[in-house]
Structure P
Amino acid sequence: MQLSHTNFLLVFSSLCFLYPSILSFYKSHYIHSILCFQSSIFSTLYWSNTSNKQMLVYDECSARIACVYWLVFTYIRKHRYIHYVNALYLISAISYVASSRLSKLQPGSSYWVFVHFLFHMSTVTGGSIYFIYI
């Protein structure tokens, strides 16, 4: 693995997805736990070596499956802090789109990395709030 293809900030934020995975496992939401765990592992492996494009495919597929599952699950089961969770997921969606566009418009810039970090952390925070209080 070459360190020049590693983004330590995004590796850290990818590992943070393990926290909602553990919380959801503790609350007996095993499907969500597995999806968060899988997303965390694939994302961490990709950001550890961004030259591995096959891992990018796995990362994107697992993230999309987890996102669809999460959106359906969130609206089926009501929650007293749902407004905060929804606000965090709105921030997450906006920052994901912004980071994707910025990475294409300014590939040499590191600004998109911070926006993508915001995407990771708002998703982790929203999932954590949700599973702490159910």
Structure Q
Amino acid sequence: MSEISEHFYKAFQYGGTTSALCEGCGKVHFCTHDEGCYEPGELEVLRIRQEEDPGKYIEHDYSSLDMYWVNGKQCVVGCSCLYGANVEAWIWQNRKEVIDYYKSRMAENKAVADAELETLGGIDSED
């Protein structure tokens, strides 16, 4: 499986940062291209932790990490856990069911809104 698609990223992106926990797997990613972005001692602590647990602390020679939020988890683009890619694959593999679910929920919501509008006797947009 590869990384998330551009479509998925655009739908769920929320920004960038110099260090972040990927909640899909528990790995901590940190950038070292611009070391001035860290508070004094902060980068050194990350590097020490990386020496102690190299599988958990991942250094990148980037300026920023791209982030997205999916299924209640903050994820890092490019993380080897592929958490978002697995979610995206599930959505795509089940797209007919997801679309049917969405249509059903929207129809239910519309019915409720229509009933409320009828109860109110309509809404005059010029009031």
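Quick rundown of the values:
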quantity	calculated
Structure responsible for 2.8, with distance in nm of label points 7 Å out along Cα→Cβ at positions 28 and 44 calculated and labels P, Q on offer	P
Computed 43, 20, 11 for semi-axes √(5λ) of the Cα gyration tensor in Å - originating structure among P, Q	Q
Parent structure of the calculated result 1.7, given that distance in nm of label points 7 Å out along Cα→Cβ at positions 36 and 76 is the read-out and P, Q the choices	P
Identity of the structure behind -26500 (criterion: helix-only ellipticity at 222 nm (-39500 (n - 2.57) for each DSSP H run of 4 or more, over all residues; to 500), calculated), options P, Q	P
Highest-scoring label, criterion being mean count of other Cβ atoms within 10 Å over residues 12-19, among P, Q	P
Identity of the structure behind 4.3 (criterion: distance in nm of label points 7 Å out along Cα→Cβ at positions 84 and 108, calculated), options P, Q	P
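FYI, it's all coordinate maths here, none of it is from the lab. Since we're looking at a predicted model, the values are computed, not measured. Cβ atoms are built from the backbone, for glycine too; each structure is taken alone.
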